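Trainee: Please find the structures below.
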Structure I
Amino acid sequence: MRGNIDSVGDMFALTAAKYPDKTALVFQDERFTYGELNARVNRLARALTAAGVRKGDKVAFLFMNSPEFVVTWLAVAKAGAVGVPLNYGLVPRELKYQIGQADAVAIVFSPLFMERVAAIRDDLPQVRTYLCNGENGTLDFETLSAGYPPDEPEVDVSLYDANLILYTAGTTGVPKGAVLTHRNSLFNAFTCCLDYRFTCDDVLQIVPPLFHAAAVNCMLLPGLVLGCTIAIHLRFDPEDMLRTIQQEAVTVTWGPAILWRTLLAYPDFAKYDVRSVRLLGNGGMAMPGEMREKLLAHFPCAAMMDIYGMTELSPAATLLRPEAALAKPLSVGTPMTLTDVRIFDWRGREAAVGEVGEIAVRGNALDGYYKMPEETGQAVKGGFFRTGDLGKRDEDGFITLVDRKRDVITTGGEQVYSREVEEVLQANPRIKESAVIGVADEKWGERVVAIVSLRQETTPDALLAWCRENLAAYKCPRQIHIVNDIPRNAAGKVVKGELRKRFG
């Protein structure tokens, strides 16, 4: 081990050395100590290096929440490579774009996604290594890893080396790869440890997907920094979530408002003892005060917090702390420790109290968008990352979101870029024009709604089937309206405000 702790891999090695026999990870019927987990990570890191992965190479991985995700994420970091975690809801067309745009030379994935990966393999000439279960021309994950020693890899990785490329909805019509350095990930983890008041005795529960920056950098990594026990779930299931809270004495759990709404509606909630939970987290969706009160009544020993941020910020920016969770339910809180959050008006000056402006953040912004220097320059100005979100600050310093980027729809905690959906619709030969908007929805926060005009007769159901073939399920419109003409202004741009009034 080197003298300094300069990377995610160094940090995890340090924690494993401190707590070799402590349970690190719980998943279904499996349990891994920190010592066992670190050995698996080191073996895979060495296997990746032996397979030709070099420092700075991009390695894509495609897993549902699982120990394999955690091992691969840490192994890629220790090998000095750059991890590209992929959303497991993406269809082959979307996966091909992200893997190709990232220049990934290797893909590590679950057998669950063999068919999807096989469908795009011929279109990915830069990928040299496929690591899965040994079938269909892939290397076997377990066999390959077991063939190498558990010693720490000898790769020099520093704070400012790239650690992750996370794809996010953007303003250019295609997903953009936000490059986060080891410093970004660790800085965010340390900030969360401070502001969430985590300790090594906490038992953390992670239900949302680990490919999201919030789950991996705001929960998983802080837990590993401190030596917590972490229970991860394959997917959200109310019974499984509550049973795990009771069995593992979970102290901190987190999810978007739609998860909490569904959990509260679960008829057998009262059968489980959830008194161990001291902290509930909400992120990605607003939660009304009435729902907060109901949630806290169901978790009698818990406090509540809300987090606001975005992938480009690593991702944490503001926190609505427990003491204000009920008093300021519509606010996203105040800046997190070590984070500077400002609101700028249209002239670029700091907005006055109560004045609406663009939220901008300094402290832990991305290193840049991968291979998109122009977009990076537009997003980072004067040392601040311009979020594109509109907000205002009250006399107590609390920030309230007024509106989100008009073209980004947040549905169930996932971001959907309207232009991407429009392009898929536009590729249908029966469609003349298309416009996609977000409409307020009590359950999902927003729902995706498409408005189309036609060249040839078709039905909304047929168009929905087309979308399901070409888009991840969460991106598909929940409603499609057929109109004669889509309104445009004098410059020829679609007037989405009019569409929102008509169809919202």
Structure II
Amino acid sequence: MRPNVLLITADQWRGDCLGIAGHPVVKTPNIDRLASRGTWFARHYTQCSPCGPSRASLYTGLYQMNHRVVRNGTPLDRRHDTIALAMRRLGYRPTLFGYTDQAADPRTEPPDSPWLRTYEGILPGFEVGLRLPEDPEPWLDRLVARGHERPANFWDIYRPADGGGKPSRAPARFSEDESEAAFLTDAFLDWHATQGAEPWFAHVSYLSPHPPFVAPAPFNDLYDPASGPAFRAAPSAGAERELHPLLAFLHDTTMRDHYIVGAGKDRVADWSEDAFRLIRATYWGMVSEVDRQIGRLAERIGDDTVIILTSDHGEMLGDHFMLGKAGFFDQAFHVPLIIADPRRAGAGRVDAFTEAVDVMPTVLALAGGEAPRHLDGCSLAPFLAGEAPTSWRDAIHFEFDFRDVEHGTAQATLGLALDTCSLAVHRGARFKYVHFAGLPPLLFDLEQDPDELANLAEDPAFADARLASAEALLAWRAAHLDRTLTGLLLTPGGVVDGRAP
């Protein structure tokens, strides 16, 4: 019998912020329990950033170089298959709770369509159980019904009780049972209670721990800002900027008000270490708050449901004097992945490199289907049974596009053309190579420099490592360019499928 399938994403969740990952401070008991009966993929990476591009890879099983969603608001080409459409072909009715951040293909919409004025479209194939976009009207309605005043600007709901404007330990204006994550969990559980015997597929997409950074009590002061590891960074923001022109650009254009409501347009990079520690402690509290909601889901779901928990991208969290998910550092791309399938004992920890593009073929395999053979990802189902595939990747790859289509700021500042504002990363066990379309490359020796502080790209002693990494990156791109039709050949005898088993 086909299983129920629950795909959970928690936005902007760093891969090291889990109890099972050995974090020295953060506690995630519910996720740890989920992992204990399933499989935790310890070296799992997203393909790109920010939300729209990364989710495009998650939902299509394609690398960014193939789906070409490069920024929030870049349309998703309607020709691409999606995890929801594929599950629908298997007999499921895919249902969304939250958001998917996929901009509609303008060629399929009338000129006056409201979907052409937002990047928060709905992934093709999903029915909507609850749509909760950036402007969270349904949640605000719930808060008003509970006696809260509706803010004139919806962002003010994220303003902490002390008024905001600066990092602090002040709680949110709503309780832990009134949070956006709690509201989304309630909506799913209400829907879940109405489901009959027919197998279902649902996607629960939490905003937290995405900014603005604010947590309801008691999570707001659950963690001591003075605790935790040292930040991974150069001795000063100025020294950090010297590593690469892109870092200087990101430092100059990443502003505080995106992360703390009312904080103004000053640079994030100029915040003090104490400020970063306050923000980090709040973020950890948000992680624990989402962990509580995931616990509520897990305890209500029966033993006939496959649960997949992951994130769209990570969070810099003060490392390299940065917040957010821009750039090329691991912290922005390393994310959690836990899969619990009640039909399998689980394999515990898996250290093989896995990628967001693997999620779609894995879900299809666990639901009893087959993934289209042109996908860039591979099913992780063998790992769940403790059986490593005979051939597996020895590196991961991710991309970041920093073009500014609307204002042209990146192009003007860095002296680049629109289509050269991009980078691609080849990251192996030791070396990490960052190739830019229009800027100098980077090479890091992760064994000697795990914090990615010393660029070795111009060091003659590492010329061989740079060349090998560049060649591997080129080979990866050549092997994974769009293969939708390239495996087919029309012959006098009909269509030949060269990828057929």
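Trainee: One of I, II was used to compute FRET efficiency 1/(1 + (r/R0)^6) of positions 8 and 144 (r between Cβ atoms, R0 = 25 Å, to 0.05), and the result was 0.70. Which label is that?
Mentor: It was calculated from structure I.
Trainee: A value of 25, 20, 17 was computed for semi-axes √(5λ) of the Cα gyration tensor in Å, for residues 24-231 alone; which of I, II is the source structure? Present the calculation step by step, with values, prior to reporting the outcome.
Mentor: Working: I: 25, 20, 17; II: 30, 22, 20.
Structure I accounts for this read-out.
Trainee: Once mean count of other Cβ atoms within 10 Å over residues 336-343 is calculated for every structure in I, II, which label goes with the largest value?
Mentor: Across I, II, mean count of other Cβ atoms within 10 Å over residues 336-343 peaks for II.
Trainee: Identify which of structures I, II gives the largest calculated value of relative contact order in percent (Cα under 8 Å, 6 or more apart).
Mentor: Working: I: 11; II: 22.
Looking at the calculated values, the largest one is II.
Trainee: For distance in nm of label points 7 Å out along Cα→Cβ at positions 328 and 344, find whichever of I, II sits highest and give me its label.
Mentor: Result for distance in nm of label points 7 Å out along Cα→Cβ at positions 328 and 344 over I, II: largest is II.
Read-outs throughout are calculated quantities, based only on the coordinates presented, and are distinct from any laboratory measurement. Note that the coordinates shown come from a computational prediction; the quantities given were computed from them, not determined experimentally. Cβ atoms are built from the backbone, for glycine too; each structure is taken alone.
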